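K.L.:
Read through the structures below before going on.
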Structure P
Amino acid sequence: MNFTIEIEQEEDGRFLAEVLGMPGVLAYGETREEAVARVQALTLRVLADKLEHGEVTPDLVSVSFAAA
C-alpha cells in the first residue's frame with residue numbers, strides 16, 4: 001500500500017500532516033518532520049486495528065509513504 005501525506009503549515013507555525021484517503025488520520029508537529037513521523041505512526045496503528053477487525057485483507061506486502 002502506498003500513502004500520500006499532505007502537509008500544511010498552520011498560522012501558529014505548527015505543521016499538520018494528513019494521510020489522503022484515510023479520513024481522520026492527521027497529526028500536528030512542531031516541525032515538518034515531526035508531523036510526518038506522527039502521522040506515519042498513526043497510520044500504522046489504524047492499519048493494525050483494521051487488520052485485527054478484518055476490515056482490510058492481510059495481503060499487505062509493504063507500506064510506504066510519499067510527501068505531497
Structure Q
Amino acid sequence: MASFEELEQFHARLLANGARIAGYSDRQCNVMFLDPDGNELEAFWEVPPDIAERAREPGGTPLPRLTR
C-alpha cells in the first residue's frame with residue numbers, strides 16, 4: 001500500500017465485508033487475510049526508512065498498527 005492510511009482503509013473494507021483475517025505481524029504494518037477460495041493473502045505498508053529508524057531509537061515513536 002502507498003501509505004498507512006490506505007492500509008487502514010483497506011483493512012476497514014475487509015472487516016466490513018466479513019473477510020476472514022488470518023493475522024497481523026508484530027514486525028511490520030500488515031494484515032493477512034483469506035480470499036474466498038481460502039488462499040492467504042497479505043496487504044502491507046512498507047515503512048519508510050526514516051520512520052523505521054525513529055521507531056528503533058530509545059523512546060522513539062512506535063510504528064503505527066492496525067486496530068484489530
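K.L.:
One of P, Q was used to compute relative contact order in percent (Cα under 8 Å, 6 or more apart), and the result was 37. Which label is that?
P.N.:
Values: P: 37; Q: 28.
Of the options listed, only P reproduces it.
K.L.:
Tell me which structure, out of P, Q, gives 3.2 once distance in nm of label points 7 Å out along Cα→Cβ at positions 41 and 57 is calculated. Could you put the intermediate results ahead of the total?
P.N.:
Values: P: 3.2; Q: 3.8.
It traces back to P.
K.L.:
A further question follows. Starting from the value 40, 19, 17: which structure in P, Q was Cα extents along the principal axes in Å calculated from? List each step's numbers first, then the result.
P.N.:
Values: P: 40, 19, 17; Q: 42, 19, 17.
Attributed to the structure labelled P.
Values quoted throughout were computed directly from the atomic coordinates according to the rules given, and no laboratory measurement underlies them. Note that the structure is predicted; figures quoted are calculated from it, not measured. Cβ atoms are built from the backbone, for glycine too; each structure is taken alone.
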